1. Looking at FRET efficiency 1/(1 + (r/R0)^6) of positions 27 and 115 (r between Cβ atoms, R0 = 41 Å, to 0.05), point out which structure of P, Q has the largest value.
2. Starting from the value 8.3: which structure in P, Q was mean projected area of the Cα convex hull in nm² calculated from?
3. Work out which structure the value -21500 belongs to, where helix-only ellipticity at 222 nm (-39500 (n - 2.57) for each DSSP H run of 4 or more, over all residues; to 500) was derived from one of P, Q.
4. Check the numbers for distance in nm of label points 7 Å out along Cα→Cβ at positions 59 and 91 across P, Q and tell me which is largest.
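Bear in mind these aren't lab numbers, they're just calculated from the coordinates by the rules spelled out. What you are looking at is a predicted structure, and each value in this text was computed from that prediction instead of being measured. Cβ atoms are built from the backbone, for glycine too; each structure is taken alone.
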Structure P
Amino acid sequence: MATQEKRTSSLLDTALLWLAVAVLVASIVGYYYFTAHTDLVRVLGMLGGAVVAVLIALQTAIGKNAWAYIQGSRTELRRMVWPTRRETVQTTLMVVVVVLILAIFIWALDVLLAWAVQLLTGR
């Protein structure tokens, strides 16, 4: 019985996802088909179609999982301890210093290798 329920649910989810894709494609096609109308009307129609497509997709198991993931991400962002301005500036300056040191090192290595190649090839 559970297998039958899963299969029906999966079929319904698949049908709803295809319907959402069809609505989204129809709104995009409508945007290009109704060129005689103003851009505002065309954009609003396309955005409306996109909203309807998202609402349809949210009715599926995949959509519900995606929404739960988004809500969990928002919760984690609120819990996160962001660095202070001072810490951010110090870290940025450290990165700039390390990049400059590495750039000078790579430049010196390049000059040394170019000199060695010139010495070996006699140019």
Structure Q
Amino acid sequence: MVDTTIQDKLLRLGYSQLWLDNGILTIDSLNQQMKELELGEDDNIEHYRYQTFINYFASQAFFDNHSLKQILEILQSDNDKTMAGSATVGLLRKSSLTDEQFNTVADFLKTFGDWATKQVNRAKQKRVKP
């Protein structure tokens, strides 16, 4: 097997350099995903990006505003809008988001359509403290 460059792997899995630059994706994870793809475990490359987001969101206690902006830019630029919308729902559910951050993510999510607006409304209800 011929080892491909990092850029080739990023391209093959639908990532941009921003994923690495912002620490959302690691080289180790990229290499592991490439192995899984080559083994035919999952040919849907959007699944790898989605799982990378979900793992990253789970690993972060909170986001500063700059990091959140970078995440939303990456989500916006993704070719698979269904994956990007679903990952955004995962981000919206982070209880550590400030009210301002929550509203920013909610406004972004609403751009994905009616289904996303319903997710925002559910998240708002859960966020309301009794």
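1. Details: P: 0.05; Q: 0.75.
Evaluating FRET efficiency 1/(1 + (r/R0)^6) of positions 27 and 115 (r between Cβ atoms, R0 = 41 Å, to 0.05) on every structure, the highest lands on Q.
2. On the way: P: 19.1; Q: 8.3.
Here the read-out was taken from Q.
3. Values: P: -31000; Q: -21500.
Of the structures listed, the value fits Q.
4. Working: P: 4.4; Q: 1.7.
Across P, Q, distance in nm of label points 7 Å out along Cα→Cβ at positions 59 and 91 peaks for P.
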